[in-house]
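The numbers here are math on the coordinates, done by the rules we state, and not lab data. Predicted, not measured: the structure shown is a model, and the values here were computed from it. Cβ atoms are built from the backbone, for glycine too; each structure is taken alone.
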Structure P
Amino acid sequence: MRHALLLPLALLATPLLAAEFKLDVEIPRLDVAEYHRPYVAIWLEKPDQSHVANLAVWYDLKMQNREGEKWLKDLRQWWRRSGRSLQMPVDGVSAATRAVGTHSLRFNSQDAAFKTLPAGEYRVVVEAAREVGGRELQRLAFTWPPQAASHVTAQGNLELGTLSLDITP
């Protein structure tokens, strides 16, 4: 009888496998006279471009009087879809701007943005805007939950470099 109770407890203690979502975002080195790090918003949307969830917003958190927040509206698509309704900073979403290089974001099916995400087709959207620079937006399509491993890339033109999305079941 004692062994019959241990098996269900052992199964409860075993972690469930979680689907993994990894996005690499490259901030390219630009040869310009006045360089500012870009503000970047990363979110999930449906194919009809309706907003699903925010994954990250990188902006200048340290400006006095929260001055950095006033420039978030330069991330025009993100601002229209969800930014203007948010009270910044958002725990787990907002962070400081990133330097030149490749930056990885990792999520799994237990994270808030994915935990209740219905099965279907989605896109991860990356939008960048830079002071005395330009704006750029890239979309990478994916299916959730993943049935097989997938790899999708997009190449930015100026404000974004290579974007790489890897999803595993």
Structure Q
Amino acid sequence: MGWKAAEKLIQTWKILRGDNVMINAGKDKGQTGVIKRVIRSQNRVIVEGKNLVKKHVRRGEGHEGGIFTVEAPLHVSNVQVLDPVTGAPCKIGYKFLEDGSKVRVSRGQAASGSIIPRPEILKVRTKPRINVVGPKDTVEEDVLERTYDAKAGRGLPDL
């Protein structure tokens, strides 16, 4: 889709991929769905199975052409996260628990104040971590070499 980059980007995102949301504007107003993708450069989200549009694709090398139905992005201000207890749309706030962990909580008039858990899909990595040793990486033997010995007084800097 030919969207321009947003003029003023949202710095702290409270809506995450995998959240259950309700659409509060547009042709799918009042419907609920799961966020499939977050496009931070445009302040937009794609809700799974909602805001469907027809897209004409020309036949090319390696793919067939035709008219396809795709999900168009919605502006993030047009969706609200659903409260897990009441099922009503609510705003999101943050709170620190006794153990020091930071959690999302529902807030607003119809909110129950309950904790909104992080979606399970965020725990799955889309890109695997690279475990290949590069040219600028420290060799494992150098990392494991002991350079300081408190009893012998070896390795102390001259202060």
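Once percent of Cα pairs over 28 Å apart is computed for every structure in P, Q, the highest value turns out to be that of Q.
Comparing relative contact order in percent (Cα under 8 Å, 6 or more apart) across structures P, Q, the highest figure is found for P. Suppose you compute mean count of other Cβ atoms within 10 Å over residues 49-56 for every structure in P, Q: which one lands on 12.9? Only one of P, Q returns 12.9 for mean count of other Cβ atoms within 10 Å over residues 49-56, namely Q. Among candidates P, Q, the computation of distance in nm of label points 7 Å out along Cα→Cβ at positions 81 and 97 that gave 2.3 used structure P.
Can you say which of P, Q returns 5.0 when distance in nm of label points 7 Å out along Cα→Cβ at positions 73 and 145 is computed? Source structure: Q. Quick check: -3500 is what I get for helix-only ellipticity at 222 nm (-39500 (n - 2.57) for each DSSP H run of 4 or more, over all residues; to 500), calculated from one of P, Q. Which structure matches? Here the read-out was taken from P.
Given that distance in nm of label points 7 Å out along Cα→Cβ at positions 105 and 137, derived from a single structure, equals 4.3, which label among P, Q identifies that structure? Corresponding structure: Q.
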